[in-house]
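Please go over the structures that come below.
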Structure P
Amino acid sequence: MSVHRLNHAVLYVRDAERSARFYEEVLGFRRLPLPLPGAVFMQAEGSSNDHDLGLFSIGEGAADSAAGRQSVGLYHLAWEVDTLQDLADISVRLSERSALVGATDHGTTKALYGKDPDGIEFEVSWLVPADLITEDVVMTAQRLDLAKEVERYGNDTLGGIGISRPRPVEA
């Protein structure tokens, strides 16, 4: 038996409706009609999963998470996008909301880091397709130059092929 992938994430937030609007506007998630008071269930745009994100309201008086500073806990979740154009679009939306907190070139992964309205950090990444990983693409942690990556790989190159998604079957 083995784990194949993350099926969904559930976050405790101060206000599920406010957080849902953020994830809709910034990452393109859509709300699902699953009625549960104080909760919102969401699906990523390209997903056929029953839900990818659950948000549960715990109230405005909730304290910030101390994970990573004073306690153990989850650092972040990473959402994958199809193209560098998608990553650039999300960069603009995060910047417009002052929610972009980092942009890193990890070699095989190009990543943005953002924070939602409750300060919960997340990553949005594009993965270099396996066939485009060359000897000079090594694990690193450099500042992301998105324009340079678009010049190298193109705006519309489908990421993750042969890594997080299967290679197309040739006829």
Structure Q
Amino acid sequence: MIALDISVEAKGWQALADLEALCREAVTAALAEAGEDVDSQEGVMLSLLFTDDASITVLNRDWRGQDKPTNVLSFPAAPGINPLGPDPLGDVALAFETCAREAAEEGKTLAAHVAHLVIHGTLHCLGDDHEDDTEAEAMEAREIAALASMGIADPYLERAERRED
């Protein structure tokens, strides 16, 4: 089983009763959907940072050159970076205010939105990206399937319905 290193820096995240269980389920779903053998992830670690808009703005500015908050950032680890301990998969950071606002605007629970973003971030750490339409469609399909395995509806459905109108 993959080790999760969860750090909660912003008080708002207390709104989620069992953040660790939600994260474990989302990461496991992402790994399974990506074709990773979840049981063979012993000695693999993923760090999850639950922070606020101010802190994620600094990360976004310093690492992506965008001086604004975002919902999730992912930082895949280089392979073999820690030969003496768990093999890090990477780091994922989420901003409370942005995530809570998006969930409310999209009419979904904060837990469902966080599950989606943790899956999204985990897939980035596994090498998925969405730089072009083909990559985006493949990544979204994995996200949708991982969320479905958790009983969470397709977060892209409303957007797809709007395109059909």
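Each reported figure results from applying straightforward, stated rules to the coordinates on display, with no laboratory input. The structure presented is a predicted model; accordingly, all values stated were derived computationally and were not measured. Cβ atoms are built from the backbone, for glycine too; each structure is taken alone.
Assuming 1.00 is FRET efficiency 1/(1 + (r/R0)^6) of positions 6 and 94 (r between Cβ atoms, R0 = 25 Å, to 0.05) as calculated from a single structure, say which of P, Q it is. Intermediate results must be reported in sequence, preceding the final value.
On the way: P: 0.75; Q: 1.00.
Label of the source structure: Q.
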Figure out for me which of the structures P, Q the number -15000 belongs to, where helix-only ellipticity at 222 nm (-39500 (n - 2.57) for each DSSP H run of 4 or more, over all residues; to 500) was derived from the coordinates. Q
If distance in nm of label points 7 Å out along Cα→Cβ at positions 78 and 126 is calculated from each of P, Q, which structure is the one that comes out at 1.6? P
Relative contact order in percent (Cα under 8 Å, 6 or more apart) - structure with the largest value, from P, Q: Q
For structures P, Q, which has the highest computed value of FRET efficiency 1/(1 + (r/R0)^6) of positions 30 and 70 (r between Cβ atoms, R0 = 30 Å, to 0.05)? Q
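Here distance in nm of label points 7 Å out along Cα→Cβ at positions 22 and 62 has been calculated and equals 1.0, so which of P, Q was it run on? Mind dumping the intermediate values first?
Details: P: 1.0; Q: 2.6.
The value was obtained from structure P.
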When mean count of other Cβ atoms within 10 Å over residues 102-109 is computed for each of P, Q, which one produces 17.6? P
